[in-house]
Structure 1
Amino acid sequence: MMPSLRRWLTVTVLTLAAIGPQRSPLAQPFQSPQPTVAAAADLKFALEEIAQLFERRSGLRLQLVFGSSGLFYSQILQGAPFHLFMSADEDFVFKLADAGKTLDRGRLYAYGRIGIMVPKGSRLKADGELKDLAAALKDGRLRKFAIANPEHAPYGRRAKEALQHAGLWAAIEPKLVYGENIAQTAQFATSGSADGGIIALSLAKSPPVTALGDFALIPQSWHRPLAQRMVLMKGAPPAARQFYDFLATPEVQAIMVRYGFSMAQE
């Protein structure tokens, strides 16, 4: 791996390797660089399935890197060698476009949802209106609660907004544990290291996570929309452009819907 790429790659705790297993024996055409996709951690399971489909169809291999959208934004500003950025917050894409880093202002590809996840045997209930969470704060049942770091993770910002809407932020803040991204937060919320947490619906719907606990959606009206936008970087190779177009196909959109995303229309 090139030193510059090793310097910038940020991988979630749920990612086994920055480069996935060999999925296609076909030679890569064009002799172009392998497309490197910096993707928000909520896309972990959906995008891996989509990438496998793309690789089977095209014979091209992708390098998927999952992490916090805010950290990817900072790294791209400093020259990180990514070709496609799939952000969980469209504002990061707009800022990169304004900084002259992207081909254009990208495309809105989905809307995300958040909900409360509690592990098996938790003292908490998976209650989307957070009434049991409020009761647990009062009766002493709650020890630790996980959200993504609001400083750089869009899902963490929306979790904070939801907790503020419910009037719980001041009381729960001392008990919070912060995931570096939403995938790490899901690990905290399901492993027993916290009594529960607020995670992405797309992660909660994946079989590995579903088996670990119970989940309930938080009302969308409790937080700003999770408008998720993707964009190609300047100098992206043809294979990255091909994958960008592939992500807009009905077949891919059906996969995204299965993982709980709402499709965006612009």
Structure 2
Amino acid sequence: MILQVNNLSFSYHSDRKIFHDVNFSLDHGEVLSILGTNGAGKSTLLNCIANLYHPDSGEILLSGEPMAKMNLRDVAQKIGYVPQIHMPAYAYTVREFVVMGRTPYIGSFATPKAADYKIADEALERMKITHLREKPYTEISGGERQQVLLARVIAQKPRLILLDEPTAHLDYGNQYRVVQMIRQLAEEGYALIMTTHNPEHAIILNGKVAILNCKGVLGVGHAAETLSAETLSKLYGLSIKTVYNGDAGRNVCVVCCQECENRMMGMHS
């Protein structure tokens, strides 16, 4: 197992747990999609796994080793993180920004070598954003930055990739491309965790799904079993149906208005 999370709990203040007793594992080639309402703690959980926050209790193991006992370089070689929002401080070119993903493999006083730039260029090409290569990172759009961040983590070559709402700032076409990229990375043996507000993305990925409720309880299962109409309706406070679409070859989520529900009930009565 690349990742094991055992009895993890976290709170910003002692009077309220954001989540508690979180348990799950992830192996190479697996994808875990984390769903939950705004403020449920999805990003906080991801930050704990990324070694940015320290949990109140519990343990995170990377390839069987407690992360708390690992040095930062070793953790960075195993975990790549794509944040939801990244505010650039300097006007690095996109290529220079992506090559920073090689930092865990470069000495403290060393500079990137030709091989590092080759890996960065391959990541840009893979994301189909080579046209941004020489542009200042500070001057590209939010959606383009998200794609550049993903290119940087690909250049990092970690074993586990964490993505905090990676499609949040992307148009519909690029959302689909990123989801397909996540699936392709899983097929190549990476383990990936993605937070998302779109259950359709979890359905497309067809991997593990975790639902974090407002009480800080995380339930984990397979997408086909977990993403039921009842579960999604309860999570989002809406009447949601999951309908099989033959053209897509999968279930799709449909929000039903009251009029639609009445019509459906009439058809089955």
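If you line up 1, 2 by Cα Rg over 2.2 N^0.38 Å, for residues 108-187 alone, the top spot, with the largest value, goes to 2.
Comparing FRET efficiency 1/(1 + (r/R0)^6) of positions 140 and 212 (r between Cβ atoms, R0 = 35 Å, to 0.05) across 1, 2, which is largest? Ranking 1, 2 on FRET efficiency 1/(1 + (r/R0)^6) of positions 140 and 212 (r between Cβ atoms, R0 = 35 Å, to 0.05), first place is 1. Kindly point out which one of 1, 2 the value 17.5, 53 was derived from, the read-out being Rg and Dmax of the Cα atoms in Å, for residues 68-163 alone. It must be structure 1, since only it matches.
Since every read-out is calculated from the coordinates, none of them should be taken as a lab result. All of these numbers come straight from a predicted model, not from anything done at the bench. Cβ atoms are built from the backbone, for glycine too; each structure is taken alone.
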